[in-house]
Structure I
Amino acid sequence: MRLGTRQSPLAMAQAEETRARLCAAHGWPVDAVELVPVVASGDRIQDRPLAEIGGKALWTKELDAWLAEGTIDAAVHSMKDVETLRPETLTIAAVLPRADVRDVLVGAASVADIPTGARVGTSAPRRAAQMLHARPDLTVVSFRGNVATRLGKLERGEADVTLLAAAGLVRLGETGIGTPLDAETWLPAPAQGAIGIECLAARADLLSLFAAIDDAPTHAAIRAERALLTGLGGTCHSPIAVLTRPEGDTELFLRAALFSPDGAHRVEASATFPMTEPGHAQALALRLLADAPEAIRVHFDGGVAGDIA
């Protein structure tokens with residue numbers, strides 16, 4: 001089996017985890033699964049915000065082409081980097097157990113402890129808006145690149161603090177960096193911490209193999225969060241934060257917040273619904289948009305667009 005992946009250190013670590021789970025589930029030797037790395041467009045272009053150069057498709061388009069050509073059997077993705085609307089020929093065959101969903105603040109012990117007027121390095125609209133909502137005195141500066149690149153920029157003084165995903169740090173073995181932020185008060189990104197495996201929808205043989213490593217509660221949560229995004233519409237400029245947790249064995253609790261990019265406005269709503277009915281999240285999206293002020297609503301289109309940050 002050939003698994004395609006981006007070539008970044010974190011993407012390779014996620015592909016290694018996928019390979020290990022596949023081999024363990026099926027009793028395969030490690031060399032039964034080959035990792036096939038590609039340098040994605042999003043990794044090549046790092047001097048501009050993602051929203052300005054093509055959005056999340058820059059993380060997936062090379063792997064999509066390889067799937068279509070048969071160069072690879074499946075692709076391993078960070079689910080938060082996958083466009084909401086995907087080609088009908090492809091399907092998310094499995095989602096691995098979700099890792100820590102929290103963001104980690106690097107450079108200060110807490111959001112309250114960040115010095116007045118400090119610069120926050122991030123290119124994520126959610127992180128920028130959420131930070132400006134909590135601390136309107138701060139300034140956001142653009143920060144792109146992998147974990148090592150962003151930490152290097154912080155050390156060089158290009159910003160005073162930055163934010164990283166806890167799951168990525170753990171997968172890279174970079175524990176002990178920064179302060180994890182409480183996910184109940186600092187809501188994470190949709191699908192943060194989740195690894196997905198995508199293949200051609202017609203490959204029934206692969207679907208049965210990947211079913212052995214699919215984590216049903218995580219997959220249900222990701223379906224719901226992506227349904228929320230579909231209902232909202234938006235672009236990579238649209239700040240969206242969401243936290244989902246199981247309620248017993250059959251239901252999900254989903255809490256979501258939308259922001260204006262400058263952080264001045266915020267609207268929140270939540271819902272509990274069956275794991276098997278992610279469409280309820282789309283209804284929640286419509287409720288959020290109905291309650292949102294125009295300063296937020298103008299950045300969403302109620303489900304027309306499909307590349308949401």
Structure II
Amino acid sequence: MFKYEFILPLIGSLLLIICVLVGVAFLTLLERKVLGYIHIRKGPNKVGFVGIPQPFSDAIKLFTKEQTYPVVSNYLPYYFSPVFTLFLALLVWMMMPYFTGMFMFEVGLLFFLCCTSLGVYTVMIAGWSSNSNYALLGGLRGVAQTISYEVSLALILLSFVFLINGYCAEEFGKFQEFMWFLVLTFPLALSWFASCLAETNRTPFDFAEGESELVSGFNVEYSSGGFALIFLGEYASILFMSMLFGVLFLGCDVYSWLFFIKLAFIAFAFIWVRGTLPRFRYDKLMYLAWKSFLPLSLGYLILFSGLSVYVGLL
């Protein structure tokens with residue numbers, strides 16, 4: 001009994017963490033290759049066979065560099081905020097519908113909202129604790145942006161809670177057996193994707209890292225291992241958001257190889273957007289969140305809640 005209750009979930013979680021980190025490594029390689037071809041150049045192609053081991057050599061370089069920290073920083077929060085960034089990015093993978101009963105639980109969507117809202121604090125603490133004005137400004141921008149787009153993410157998820165009448169991600173597989181939710185809720189899918197871009201600080205919403213005025217945003221004082229952990233956390237979030245988009249809108253058939261092709265395509269769309277779109281203006285970012293996505297998600301929420309009440313009366 002002990003073996004099944006403790007050892008198997010432990011082995012499963014270790015395997016999951018290793019697979020996510022390897023996926024993140026190859027996502028960075030994919031990004032650099034795709035951006036290279038968008039810029040009409042090759043991208044990394046010197047290390048090993050066509051540059052495949054490049055992410056691993058980058059990781060070795062980052063983790064073996066000397067760890068520096070600002071003398072005036074608040075050392076403990078400064079040191080631990082990248083660790084919590086990666087921890088939260090890996091923890092949220094527990095809600096993925098595995099169907100084997102390893103982790104997946106009944107309130108997975110609530111768990112996702114809790115983990116993403118905690119991610120705000122890591123950005124804020126990383127910006128504040130380094131005691132740099134540029135890092136603090138980047139952190140405040142990132143926090144304001146993340147909180148704004150979390151509202152639309154939560155309302156879109158709540159619409160689906162009314163639609164499937166539950167918080168469990170496994171239910172999406174049953175409801176999308178014959179038709180994807182993408183067909184029924186295409187505007188919601190577009191606003192979810194844009195909100196995911198803003199939530200993960202990606203172009204065209206990367207105001208926390210506006211190079212022209214902030215150098216590198218909230219992580220400007222980080223180097224070597226701390227920077228690598230923030231980097232890993234960001235790309236693990238991109239992979240997770242791609243997986244969640246596939247679960248919500250593209251049929252939740254996790255044990256089909258087609259699901260992973262969908263996941264890879266959504267991750268590619270994140271990179272594609274980065275290579276083609278310029279950065280938004282900050283006021284337009286807020287306008288988009290509060291004047292466009294909020295009314296749309298509220299409209300769908302009212303529609304789906306009305307449908308659920310109507311079906312309940314029947």
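Set I, II, criterion distance in nm of label points 7 Å out along Cα→Cβ at positions 244 and 260: the highest-scoring structure is I. To test your reading of the models, identify which of I, II gives 19.5 for mean count of other Cβ atoms within 10 Å over residues 220-227 when calculated. Corresponding structure: II.
Starting from the value 17.4, 53: which structure in I, II was Rg and Dmax of the Cα atoms in Å, for residues 20-115 alone calculated from? Clearly, the read-out refers to I. If you work out mean count of other Cβ atoms within 10 Å over residues 164-171 for I, II, which one comes out largest? If we compare mean count of other Cβ atoms within 10 Å over residues 164-171 over I, II, the biggest value is for I.
With volume of the Cα convex hull per residue in Å³ computed over the structures I, II, the top value is the one for II, the highest of the group.
Of the structures labelled I, II, which one yields -22500 when helix-only ellipticity at 222 nm (-39500 (n - 2.57) for each DSSP H run of 4 or more, over all residues; to 500) is computed from its coordinates?
Values: I: -9500; II: -22500.
The read-out comes from structure II.
Readers should treat all values here as calculations from the given coordinates under stated rules, not as data from a laboratory. Treat the numbers as computed from the prediction; the structure is a model and nothing was measured. Cβ atoms are built from the backbone, for glycine too; each structure is taken alone.
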